[in-house]
Structure formats: C-alpha cells, structure tokens
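> These are the structures, in structure tokens.
All of the numbers you see were taken from the coordinates with simple rules; none came from a lab. What you see is a predicted model; the values in this text were computed from it and never measured. Cβ atoms are built from the backbone, for glycine too; each structure is taken alone.
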Structure P
Amino acid sequence: MQTTQQIMEDAGFSTREYSGRGMHSDNCLGAIIPAGQTVLDFVAEVIQTIKEQATDLLADKQDGMEHALDDFCSLLREAKTDSLGNDMVIYFPGQDYFD
C-alpha cells in the first residue's frame, strides 16, 4: 500500500520537508498547494486519488482504501498551513517526509 505522501504526489501535489511555525526546527511532510487552488481543492484531489487507486484494485483490497482514508483524515486533523508567497503549504507535524 502507498504512503500518504505517495498518494499526495499521485494527486499532482509536490511534497517537501517543511518546518512550520512553532516546530522548533523539527521537520515534517508538507505539500505545496499552487496559487489558485485552496485547501479544499487539495483535500478533494487526494480523496479522489485514493478512490481511483482503490477502484483499480481488486474488491478484496477495499480495506486498503479505508486505511488510506483513515490515515489521511488523521493527518488533516493536525494539519497546518503557511503562505509561500503565491502558493501555500499544508504541513503535517509529526508525519515524516521521505526523499
């Protein structure tokens, strides 16, 4: 099964290591939301990607979709955003970024 980071990348978002406000130089997973898109666009695209990937799998792999959605929802509850000029970063304290 893919990681949440891989799913974000499959949904068309660039990911990076990010250290947000109050993180005291700790790094975490961040995803870039391009200018003209919102956090809701990001959420919709990632959920659509999870759904499409689950549809491509056999019916007995539906647990993978539920697990991916549960993981994504847990991340969203802790998510924070920062402005990057025209773009925005949504970041997930405690979630590792993998090169």
Structure Q
Amino acid sequence: MAKKKKKLPPFDKRFPPRESEALQALAANVRHARNLKNWSQSRLASEASLDQNAISLIENARSNLTVLVLEEIARALDLPLRDLFRPPPPAEDETR
C-alpha cells in the first residue's frame, strides 16, 4: 500500500517574506555582489556549498540564515561578513 503524500502548505506560508531591515539589506547586498561577479545563483550556491534554492530564498529575504551560512556566502563572494549588512547600494532604476 502506497503512503499518502502529505500536502505542503503554500510557498508563502512556508517561506514568508521577512520584514527585517537586516535581512532586506542582506538580500540586496548578496544579489548586488553576485551580479558584480557576473555569477548566477547556481554559481554562488556552488562556491558557497549551498543549494540554488537557498540563494534564491536569501536574495528574496525569505530565509532566516545561520551565521555559518553567512560566513560561507561572504567567503564565496570574497567580502567581509559585515559588508553583507551595510546599507545596500541604490537600485539602478533609483539612480536615473
């Protein structure tokens, strides 16, 4: 007899957007630093020994990270950890 698959809650319930200013800054800074290197999310994930889905959740401020994951991302991006929490650079459309 096959086991019945448990239905997962909707994505937004499992990974709600976080309102934290620190996580919003982190999300923007990780995306910005990754784009400066012309890396895909998959490339950053590989360099940081993470899954691409984890990078997506981080860049969309939907993940509550551990310090160990933060250290791996900073190492992969060759940045001091503190730089991931600095006020993010303005978005390109804000500079026009």
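> So volume of the Cα convex hull per residue in Å³, computed for just one structure, reads 90; which one of P, Q is that?
Derived from P, not from the others.
> Same structure again: Given structures P, Q, which gives the highest value for distance in nm of label points 7 Å out along Cα→Cβ at positions 19 and 67?
P
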